[in-house]
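These are the structures, in structure tokens.
Readers should treat all values here as calculations from the given coordinates under stated rules, not as data from a laboratory. Quick caveat, the model's predicted, so the values are computed rather than measured.
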Structure P
Amino acid sequence: MISKALRDLVFERDSYTCVVCDRAASDLHHFLARSRGGRDTPPNLASLCRQHHDAIHGIPWAGEEWTAAEIKQAITEYLFDYYVPVE
């Protein structure tokens, strides 16, 4: 379970917006699922709106233009830009 302090930290880092579309964030998504060894740490979490969080887990929304693969790519790019140092 993600602590309130960690949840607040990640939402603040992401300016309380979905990292895919800039709508208000309501959910946190694990980049690497806990079931696959992913941890509850900021580099493994991204803020998403409900629509994109559902879509990445295969729950379709009417009018959604992003595929799960595109959402995963957007999260990957966001976290990579945020955490990987540039030489």
Structure Q
Amino acid sequence: MPDLIRDVKRDSSTWIKDEKLVRSRFAWQEGYGAFSYSKSQADKVINYINNQEQHHTKQSSYDEYIQLLDSFGIEYDKKYVK
């Protein structure tokens, strides 16, 4: 899995830069998290992705990530979650 994530981050960064999709310097944060959902949740996931920018005006991505870790019962050390 780490190799896949590394490749996705590298290739998507190159694409974002080549297409000039952001005005400022783009970089992924270090590390990653992955959560899976059942097919029955696909519409909710798609809706979340489509409305992510608006959603994050109400809750930061950091706070949401901590909420996901807690709701999935995943142990973590906050000093490594940025």
Structure R
Amino acid sequence: MRAAANAWGWSMNEYVSRVLDAATDPAHANSELERLRERLASAGLLAPPSTPRTRPEPAATEAARSRAGRGTPLSSLVSDGRR
């Protein structure tokens, strides 16, 4: 929460107040999800819309899988750093 408050330039108190106001505002909407979105938007807490995500091509996924797990294990990096 602190990071979100800082991102908006608000104090924690302001952030929590806005979240609670958004959660308790009796906005009229057709569904619970729409009500929640309206409340968050009115409090300035709704993230801006992003571009739709697409799935990577199967070949790209397979190439990433084949590269995964190569290299130095994290446990080795941690133990080396502790010496």
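Tabulated data
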read-out	value
Origin of the derived value -15000 (helix-only ellipticity at 222 nm (-39500 (n - 2.57) for each DSSP H run of 4 or more, over all residues; to 500); candidates P, Q, R)	Q
Among P, Q, R, structure where log10 I(q)/I(0) by the Debye sum over Cα atoms at q = 0.11, 0.19, 0.21 Å⁻¹ as derived comes to -0.65, -0.84, -0.93	R
